[in-house]
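Structures follow.
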Structure I
Amino acid sequence: MTTNAPSSTSLKNAVDQTRDQHVAAVNAGDAEAATGLFGPQGIFLPPGQPALEGTPAIRAWFTHVFAEFSVEDFDLRPATVEQRDDVAIEHGNWKATFQPRDGSPGLPAAGTYLTVYARLSDGSVCMIRDTFNGMPG
């Protein structure tokens, strides 16, 4: 699942669409869709881990998390989105419940995030950097 919003789509609308697709992919536990929202040179910075650079590393992280947990009620609440040419920088708050697949009680989590979106040369808009805090222990 990629945004691939045409260049005629405003950057703001394309970012909103990409964010909505990200929320849907995480709630569905769809590692391919979640990974597909990152640009080919994307960097993902999950808490307490080294930078995950590129599609294979990002896909491996989502695959691992979704194998261990069903993520429920994931939501992103942007506080600000700052646009600079074909780049948008967004920060805000997130929340979710991580339901272990082994039947253990769910783990509520919340925190803040920072995502950088960019319009690529083909006109698509994707996440090029993403980081967050607040994962459950």
Structure II
Amino acid sequence: MSAALRDIPQPDFVDLAATVLPPGATTDPTRWANEIFSVGAAPLPVKVLMALRQALVPLLGIPRADRSAFTVTEVVGDEALMVGDDVHLDFRLGVGVDAARGLVRLTTVVRLKGPRGRLYFLPVRLLHSVIVHAMLRAAARRLSP
């Protein structure tokens, strides 16, 4: 079970994505978390969607995302955790590396706050899985020796 569920035991949204750990790639979960959420290395469609998000969220009274939201705050066993609490939602991200099974997994846990959070999350819910898988694949390519 992901430590991302520890702080939000009854989430409004949970997503789990995984990819194959490339042979010889690092098993350091912090390194994987940093690569997955590297803004500069994100696939172009993800960069476009993030720029769109940054432009539109002030219309909902939501602050623009701060890059520090995707900073590893704790490592629990084989999983690096990221924590974000904001006016519209709280999220926890767990990036785990299971070397024995040869997998890297990303667990997303979200608690929505009020109508603003629910409205914000409507399009996010539709695109989240596609975006996360693209970011995982891109990180795997970069971390392949």
Note: relative contact order in percent (Cα under 8 Å, 6 or more apart) at 38, derived from one of structures I, II, originates from structure II
helix-only ellipticity at 222 nm (-39500 (n - 2.57) for each DSSP H run of 4 or more, over all residues; to 500) gets -12000 when computed on, of labels I, II, structure II
Matching 18.6 (mean count of other Cβ atoms within 10 Å over residues 18-25, computed) against labels I, II points to structure I
The highest value of distance in nm of label points 7 Å out along Cα→Cβ at positions 106 and 122 among the shown structures I, II is in I
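Laboratory data are not the source of any read-out in this text; all were calculated from the coordinates shown. Just so you know, these numbers come straight off a predicted model, no measurement behind them. Cβ atoms are built from the backbone, for glycine too; each structure is taken alone.
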